[in-house]
Structure P
Amino acid sequence: MLDRKVLKDIPNEPGVYIFKDKNSKPIYIGKAKKLKNRISSYFNKSNQEKNEKVRKIVEDAEYLDYIVVRNEDESLILESNLIFTHKPKYNILLKDTRVYPYIAITKEEYPQIKLVRTKKGEKAEFYGPYSNVGMVRNIIEIIQWVYKVRTCERKLDKKSKPCFLFHLDKCFAPCYVDVDKKEYRKSVGKVKRFLKGNIKSIRKYIEESMHQYAKILNFEKAAQLRNMLFKLDRLFIPIGVEMAHHKNVDIIAKDDEYPIVVLLIIRQGYVISKLTFTIDEDINEFVHQYYLIRKNIIPDEIWIKDFNNNIEEEIMNFLFKKGLKEIKDLKSESEELYTITVRNLNEEVKKQTDLGNTLKQAKEILSLKKIPYRIEGIDISHLQGMYTVASLITFENGKPKKEDYRRYRLDEFKEPNDFDSIKTVIKKRYTKHPLPDLLFIDGGKGQVNSAVKALNEIGFTLDDVDVVGIAKEDERIVFPGDIEDLHLPLDHPVLRMLIFMRDETHRFAITFNRKLRAKRFEKSKLDDIPGVGPKRKKLLINHFGSLKGISQATVKEINDVIKNEKIAKKIKEFFD
């Protein structure tokens with residue numbers, strides 16, 4: 001655990017700070033206008049009480065590192081790069097609902113084009129992400145037919161026998177013959193323009209070639225090109241909205257209730273990809289992570305559903321410097337695209353929440369005694385043992401049944417103890433209510449076994465109910481006793497169902513926990529100061545962390561928060 005002594009030599013300049021564990025692995029990375037002020041806030045007891053993540057970061061950290069930069073823009077970019085590289089466990093990360101692939105063009109004398117599932121470790125330019133692997137393979141096939149850029153991993157320092165792609169006239173084959181570098185790079189340039197959205201040029205080329213082969217009666221080749229044209233049209237769907245033609249636009253829509261985001265990538269009038277993500281934060285954080293941390297291509301314009309100018313200034317500045325021209329509200333730009341986007345968003349929400357078709361798979365894959373038409377999930381939330389609460393959520397036929405959600409206060413726990421907390425809530429619940437088909441526990445093997453012990457103590461066994469959990473560190477499904485853990489692909493529907501339930505139990509528990517913690521600050525010395533009502537009190541507590549923090553602040557610092565110099569002076573006089 002870190003000691004406050006680390007603050008001694010930290011400068012109050014812009015920069016990035018890095019909390020590291022005992023193995024010097026980054027566990028949290030952040031940026032700051034003033035490093036010392038920001039890092040000091042982590043050691044404020046009031047902040048630790050209000051924010052469990054702050055407490056955990058300080059508890060788990062053994063080392064602190066920082067990098068001083070010249071300005072806030074540099075700190076934003078450096079923070080994003082470091083998060084992308086290290087993926088610290090306490091940084092909230094954008095999650096793909098499935099693994100989205102990219103197309104990489106390597107940086108070599110004769111660049112290679114290939115499918116990749118991650119950008120890490122590749123010296124290449126990346127295009128995408130695309131909706132699925134099949135789509136990428138089809139795109140690469142079209143590129144081979146038209147542009148003949150190599151796709152193999154062969155070394156080019158020695159000539160070797162050509163593969164069948166050379167004989168099919170689908171590859172320049174620099175591994176076999178001497179290829180003019182200018183001609184090859186010219187072809188690579190056309191590939192890049194195509195991948196950036198210039199669909200019409202490749203479509204025109206295929207059409208013209210098809211007609212030329214038909215004229216010389218080479219109907220076999222013409223038919224192959226016709227099939228390629230059909231494939232191109234299936235891959236890239238033209239949209240009938242004039243405003244989006246000739247523009248590179250990303251459309252972003254987040255659901256109001258669920259942490260689901262849909263992204264439509266439109267390039268010069270064609271829908272290139274439809275992607276779905278989950279993130280518990282707002283649109284600002286999605287934009288930050290998708291474009292800065294993941295380093296995805298920045299379009300000419302971004303259209304956001306229900307946009308209300310809530311993107312941070314530093315993020316906006318970065319995007320504009322990288323070529324973005326405007327961020328706009330989707331509905332004001334196109335009613336038609338707004339309707340299309342909302343329809344896609346609703347479909348994704350339905351797909352992730354209406355999970356009835358997944359239940360039969362769950363029975364088989366998890367070896368359950370019956371189809372889990374009713375599932376109840378339990379999660380524990382606390383702050384160093386204080387405000388311990390449990391949430392219980394219910395899914396019926398694969399859908400959340402929110403009227404059956406319940407919260408439990410566990411005030412008897414003054415020290416953190418997830419195992420006993422789970423046992424307590426299970427006894428409270430199932431001595432009065434019937435068992436579900438499946439009991440889901442947010443936690444690993446220890447938490448699951450605690451649940452089974454509690455069931456045994458009130459007269460139930462695993463013959464009466466199935467119990468499973470999910471270990472957050474690697475999304476591993478765990479079972480009671482000696483049953484081996486189960487790893488499923490991240491995009492498997494059964495795992496997606498359990499992850500959705502886990503996130504829902506966690507959200508429900510954390511919301512209740514925050515409400516209890518907030519009550520602690522409802523009455524304070526600030527209530528005795530004229531002009532300080534609940535809103536200003538909340539602003540001051542959230543910013544300075546405690547009454548002590550407010551008392552140590554200057555009039556200017558207080559005024560910066562409440563925007564009223566007269567009352568700021570009263571507050572300062574009160575504490576002096």
Structure Q
Amino acid sequence: MLLRDLSVAAVLLLLCVQCLHGSALPAVSSYEFTAYRMQQYNLEKEKHGCRGAIVVAEARSADEPVLTRRCVIMKVEDFTTEKYLEAQRQNAAAVLILLPKNISSVSHDAVQSFMVSESEALLKDTLMPVYVAPEDEQLLYMYEEVKQAAAIRTSSIFIRVLRSMVTATAFQILVSNNAAIKTVTDTALVTLEGVLPGTWEDAPTIVITAHYDSYGLAPWLSYGADSNGSGVVILLELVRLFQKLYSSPRTRPPYHLMFSLTGGGKYNFLGTKRWIEENLDHAESSLLHDNVAFVLCLDTLANRDELYAHVSRPPKPDTPTHSFIQQLEEVASSRFPWLKVGLVHKKINLVESTVAWEHERYSLRRIPSFTLSHLEDPKSEHRGSVLDTMPQVDMRKLRRNGVIIAEALARYMYNLSDKGSPKEVQVFKGQMDFHDGRMSSLMSFLASVPRAAQLLDKEPGHILLVNSLEQEFKRYLQQVHRHTFRPDKRDPDITFFDQMNQPIVMYRVKPAAFDLFLGGCIAAYLGIVYYAIQNFGYLYTKLRAAVKSKHQ
């Protein structure tokens with residue numbers, strides 16, 4: 001009887017040890033992936049983004065009560081301002097955010113919440129490294145494991161200890177690059193300009209402009225579809241349509257029409273600032289020197305049923321700006337009566353070091369200007385997010401806003417209201433209509449490449465994008481010029497930093513407690529074997545007697 005019990009115990013213990021050993025992930029098992037570091041830049045002496053890059057820490061869920069010296073793993077749904085600040089308060093080693101491949105799979109409320117938290121996180125700097133990585137099977141497996149581990153904390157102490165010793169899998173996150181973060185001093189901001197000359201040389205000038213760069217938590221994941229790919233798409237379509245009007249002396253309006261695509265828009269519109277300075281302070285001859293009717297800035301126009309004209313001061317009656325906004329309201333009310341068109345007046349605060357909209361750069365130089373956007377608040381989270389991708393764009397609303405702007409511009413330039421033309425008259429129809437296929441292709445092209453300012457002059461794909469925009473200008477416009485601005489190395493307006501994308505290794509290991517438990521199981525097994533050997537004669541006699549009695 002004793003022999004049978006010992007044999008059963010030994011077999012069960014051996015199977016248990018082998019099962020546990022087989023289920024354990026070896027310490028060398030690892031998975032390498034690329035993650036993208038949170039923005040880091042200095043703007044007007046103010047620090048923004050994350051200052052750290054090195055991570056050597058165990059992965060933990062944001063639901064864990066203790067995050068000190070841990071790498072906190074979050075999905076888009078988990079990333080809130082409260083959890084982000086709590087990780088900072090507890091001195092977490094890092095935060096790793098998993099970005100879904102398909103943004104459409106995330107609920108609208110979760111997207112809005114993430115954008116708000118993302119915007120608030122970028123307002124200040126932090127020493128805690130923050131990384132963003134696209135989701136994949138291995139990272140989602142890690143996320144589910146640490147999430148389950150966090151849920152166990154509500155169980156009894158015995159269950160938690162047993163799980164930690166036997167079944168738990170720990171994940172070690174390692175950024176192996178130990179090099180110091182360095183400043184990037186050779187970033188170039190490129191601004192493009194082109195002109196459609198009016199009927200006579202001293203005709204007034206209308207400037208249409210949009211910034212083409214993007215912004216978000218991580219530069220390598222900032223695609224900026226709505227902000228401001230939408231403004232660029234509408235501008236390029238206006239270039240194509242108005243070139244047809246200017247190509248014939250019979251339809252050429254009495255205005256110079258200047259178009260510009262500016263860089264550095266997400267960084268205090270530095271490309272616009274330098275371009276204005278070059279035209280007004282350094283150029284002997286420029287259309288900005290002459291009679292400028294107004295400057296129309298296009299910013300974030302691919303969503304919602306609102307259209308706001310943002311001004312630094314309310315336009316006076318009988319001014320070009322006032323007349324154009326009236327035309328805008330008339331076109332919208334006659335063709336799209338459900339669309340809300342409003343005027344938003346915001347004075348420029350000279351105490352602040354940054355401006356809210358691109359038109360404020362012109363207003364500071366006393367050039368009449370305004371910005372059109374579907375956003376009412378200049379601090380809206382929609383103006384800079386890694387979730388601003390193609391699913392956030394409504395192509396029908398983008399086309400509608402483009403049609404309104406084009407029709408209002410034509411009515412103003414040809415003075416159609418004073419000539420008694422009805423509000424419903426359409427200038428752009430038939431062969432002159434907006435081309436849906438072209439607009440979709442342009443938006444897909446713009447939203448396929450991250451357009452963060454610090455990348456546009458570094459990578460071949462990004463350089464190709466700027467070159468393609470320049471070729472589009474040369475195809476339709478005259479006097480196309482490319483202006484390249486670099487920061488002053490002694491006193492730069494903007495300073496960027498390197499190490500924006502990092503290889504990260506995830507090690508899957510068992511906790512140290514598992515080694516102790518496994519060692520105990522092996523010791524018990526060896527003890528049983530030793531006892532059996534030491535008492536072999538006694539056990540053999542018992543076994544022989546048991547067999548003999550069975551045969552009888």
Structure R
Amino acid sequence: MISLFLPLLALLAFVGNGVDAASLLPRYSTSAKVSIPLLPPLNTSKYIDGALGSFSFELAYWTEFWGTREEPNEFSRLLLQNLIDRTGKAPIIRIGGVSQDSSIYNPNATSIERTLSTAGAIYRTTYGPSFFDTFSSFPEGTKFVIPLNLGNDSYQIAEDAATAAWTQVDHDSIWAFELGNEIGHSKQSERILSNWTEDAYAKQWMNWTSAINRALGLPRPIWWTGDDITVVNSSTAIWDPVLPHEIVASGINNDSTVREFTVHAYQYNTCSPMSALSATASNLVNHKTISSFIDLMEKERLASESVGAGFVVGEFNAVACSGRPNLTDSFADALWLLDASLFYAASNITRAHVHLGATLASQSANQLNVVGTNQTAAFSTYNLWYPIDSPLRGPRRTNPSYLGYLALTEAIGGSGRSRIVELETPPNLSRDFFAGYAIWDDDLSLTSPSRLAFLNLRPFNVSSSFTNTSVSLDISSFLDVSECTSTVTLKRLTAPGGNELESQLSTWGGQSWSNGTADGAKILEVVSDGQIGLRGSEAVLVHLLGDAKW
């Protein structure tokens with residue numbers, strides 16, 4: 001048996017010289033024929049929003065990620081621009097998280113001021129005009145979801161923040177206002193929980209937003225609502241109050257002020273050692289689990305659309321409570337992020353906002369992740385990048401998961417008119433470990449898809465055997481009858497293993513992106529016989545109608 005690294009390096013070198021890749025790959029343990037439709041089937045998605053892969057940032061740590069107007073964080077800006085370059089559309093930036101519901105606008109405050117309790121939790125986040133000044137340093141076309149505090153149950157706090165944003169931010173840059181964060185998780189000190197029902201929430205929400213609309217003359221629709229949390233532990237879905245279908249029934253959009261309903265989606269959490277036991281790679285990086293979890297949101301999407309509003313996942317990530325070290329900061333998370341995002345698109349969910357932040361002691365007294373010493377940021381291990389140097393996480397850099405969003409944006413493409421469908425799992429493969437997607441550009445007149453995305457989620461780590469996880473995907477039958485040429489090119493998303501933590505060793509098309517720019521020569525593999533080799537813990541994007549632009 002040849003080791004993994006030697007054939008892979010040899011393969012990349014030869015492909016770079018235009019040699020066919022197929023003859024250089026080791027023998028695969030499984031061969032599977034993939035059925036690919038020539039025309040978009042009836043269940044093909046609507047046009048994919050170029051901002052499908054959007055973001056959510058913890059309000060309390062905004063300055064760490066984005067700096068100030070005078071000194072913007074150029075590293076974060078570069079990482080955002082890379083994505084915009086590929087789709088032609090800026091992700092929508094939602095600002096919120098746990099710290100949203102203890103935030104206060106103070107015209108005399110600096111950009112972000114964190115007040116800690118004696119237990120080290122962030123008791124209050126105060127921000128001033130310079131917070132909004134940072135918006136001007138974002139790439140052109142970036143839009144924002146403005147956070148308002150509902151948790152402290154003070155209308156004046158919410159109106160003051162809304163007024164500050166509406167008077168200081170270009171109105172075209174405001175996508176929506178969001179009143180409250182996961183308000184179904186209110187504490188006894190915040191609400192009388194026995195009376196805190198969906199109807200009670202809807203009544204208060206409608207009263208406050210109507211008053212703010214009148215005070216500021218806001219256009220309609222301009223609000224987000226319904227953003228409670230969804231968690232799966234093992235095979236059980238836990239749905240808390242304030243879900244879209246429940247508050248739609250309460251009449252929350254009778255005045256047509258809701259732009260989009262949202263849910264927060266985390267499959268697992270580490271808020272306690274017991275709950276962390278289920279947050280494993282085998283549970284998380286599993287296509288059947290991912291798709292079953294997202295399927296639960298169909299009821300919420302339909303309810304939202306029934307009253308003329310959109311539906312988005314306003315906050316999501318792999319594992320709640322700042323992730324799980326050695327899992328959400330590994331290459332496996334890049335595969336999870338890519339598969340989940342593509343399945344969101346195939347499920348007609350307009351956007352999904354991946355959440356970035358730092359450990360918050362207020363989330364749980366027993367959580368797996370620790371807080372930073374001396375008030376330094378303990379950046380969440382599910383972050384796509386660490387925006388600054390920190391004692392706990394080390395130098396600023398991307399995590400391997402950033403490659404998942406790069407691959408996603410290239411799969412979407414820049415046409416603005418791409419549509420996607422999930423492919424059937426070949427009979428001899430398991431839906432636990434195989435995911436396939438076909439993407440069409442333009443409209444229904446195309447007689448073949450433009451791109452295919454394949455993921456082999458069968459775990460492969462450094463000590464794994466290549467032939468125990470690998471598969472050869474046969475698309476030759478499709479190439480024989482399609483308008484595509486018999487020779488196609490592909491880009492590979494790979495690392496030494498799913499458990500790889502180093503972003504320098506995780507590559508997309510042969511290139512790593514640890515510092516925000518491509519390092520290494522770009523590799524576009526050539527396949528001339530319709531046989532696509534895919535090792536475990538790998539993904540490929542197949543270009544059927546020409547070479548990859550990026």
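We did not get these values from a lab; they are worked out from the coordinates using the rules stated. The shown structure was predicted, so the numbers you read here are calculated from the model rather than taken from an experiment. Cβ atoms are built from the backbone, for glycine too; each structure is taken alone.
From which structure (P, Q, R) was distance in nm of label points 7 Å out along Cα→Cβ at positions 150 and 326 calculated, if the value obtained is 4.5?
Clearly, the read-out refers to P.
Tell me which structure, out of P, Q, R, gives 3.2 once distance in nm of label points 7 Å out along Cα→Cβ at positions 46 and 334 is calculated.
R
For distance in nm of label points 7 Å out along Cα→Cβ at positions 270 and 526, which of the structures P, Q, R scores highest?
Looking at the calculated values, the largest one is Q.
The value 18 for relative contact order in percent (Cα under 8 Å, 6 or more apart) was derived from one model only; which of P, Q, R is it?
Going through each structure in turn, the value belongs to R.
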